[in-house]
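Just below sit the structures, each encoded as structure tokens.
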Structure I
């Protein structure tokens, strides 16, 4: 028996596109052996007869096409309600997110399902990998927003393996969606896509990307409002990114270190010969503080419940390594560029060497998946 691959099409005023798109998707069935293609349209109160066209097509494809009608609440809500309907009524093995305006080619469905067959849990149609593209006639502001928006998200989560976090063309095994419903239900637009992908990664899902050539719609009007989600994207990164939390913990550790040394110097009046002791106490206090904040906040989705002492020991060793690297790198920078640039050199070393080094090793050696 074939597994169900359900393509969800959120629509709002897509009367000019919907019939042709549905027919082209179902035509792909002849290329696909192991999956039965079905389509679920969630129409968000269109005023251009989109729903009427779909209802007429249901008579032609009674076992293949479904329709639900909901109020207009944004893309995230439309997908969320479609997921709930699919869970209750259709029970698919894999679900596709796909735009209803021909921005995504139905011809890529077979390739994405092939990756699912090979073991992928989520397949992303990616614009920013070899073979993928965005429209050449996009305005500069749209190109900049799309490309650098994805770059900021990749850096914000320190996950450079995934190139297209906001792609709206995805094939997703239903177990991911079923488990993610409580997490994604309050998000919309680009943030919805980011939240779903972030959840899948934290559940150790196998993510693959295939190249797509994103095509601008030929008919109808785009519903994208680029400035609408900027604040929400940054807020989501700050709230859920382990890397962003890790960075903030580092800032807190610096403040703890500084305050302890200040206390020893200005209140206890320690002699200059004991500065090393004050620094050692301050550094170790900051390290312990950072370890527990990272364990119960930054990496709380994979926190250490046991072996805290072992984790703290590894944390100390990695921290010592970062101090050693910073010391050697700073000395080399001063020798090359001069001591007048030591502050700039130190900042660059911390941002581009120490922080990535520490974050990667913490994930590899302490807070493993």
Structure II
């Protein structure tokens, strides 16, 4: 495996980076990570992607992580010395698709898989339904690691790299025959009573306890913090108070409230299932950084001590970056360890199963994976 980086964020820079990586003898597959600040669109990237003769995938993210840095412009290209089978699953917002059937058709020869790598369009509406089906088809005998791609435009746009160009509303998955250990943690704690989601549709939360979701949420935050939550500047306060869906024997499944619709519904990153019980959560910088430490410890379990044969992948929610501010550098400095390559992304949602736990789509969570390569 070889890791190359360029920091200009230009289309020409990406093209040279891809060419230089392919030029290395033995490279048979590419994984491309790019910053949303590059402003890549199909019109300026597809010609480059379509001429690549080896399998490729990747995504556009709000920011990237390289060693102990946050990168806001540029790209990272990973050259893999094995031909990987990247499978694209379309229609990630469609209510008409049976993902169990689609995955059964596309996935075969999975006996040697030890880790499943997953990228999704972070603005797709049925991500949880898709990963439930993926877990049903693949099973619990492997580790899962993935991320939600996309920018902070709050609009769906092409954000996943394929050999056919940039695509949207899709997932790209790949089974890897490498051992991994994965840590999942977030540091958010409940501060409210449990509410019942009495009406929802995909990632849109319409009502809590039979009242408009925004009104319930706004009133609680005003009572708890004396902050005035308004639709026009919703996320500046909402980023401090996510929702937590309760699960047995696992971390809260955090849902990031992103915007308010005209009917006082709250639009979240990821599905909010009707009938679920949710709390409103909060955190501080110390609990978030401690969560990163916990995830790092878990990511080293059951692996050899040979650092020369390891790579660390960090999937860190972009809203954690906003919450921590200048303290975010402390989080990634904790993760970086001399001798172990560290790459990652600041994402719109995180996918992992945290060891033997169920596969989940998280928000405001850090996922750290160490892979033996």
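Read-outs: derived from the displayed coordinates by stated rules, not from any lab. The structure displayed is predicted, hence computed values, not measured ones. Cβ atoms are built from the backbone, for glycine too; each structure is taken alone.
Tabulated data
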| read-out | value |
| --- | --- |
| When distance in nm of label points 7 Å out along Cα→Cβ at positions 185 and 337 is computed for each of I, II, the largest belongs to | I |
| Which of I, II leads on Rg/Rh (Cα atoms, Kirkwood Rh), for residues 177-304 alone, largest value | I |
| Among I, II, structure where distance in nm of label points 7 Å out along Cα→Cβ at positions 121 and 153 as derived comes to 1.8 | I |
| Structures I, II, by distance in nm of label points 7 Å out along Cα→Cβ at positions 329 and 361: label with the highest value | II |
| Comparison of I, II by relative contact order in percent (Cα under 8 Å, 6 or more apart) - largest value held by | II |
| Origin of the value 25.6, 89, where Rg and Dmax of the Cα atoms in Å was derived from one of I, II | I |
| Entry that produces -7000 once helix-only ellipticity at 222 nm (-39500 (n - 2.57) for each DSSP H run of 4 or more, over all residues; to 500) is calculated, selected from I, II | II |
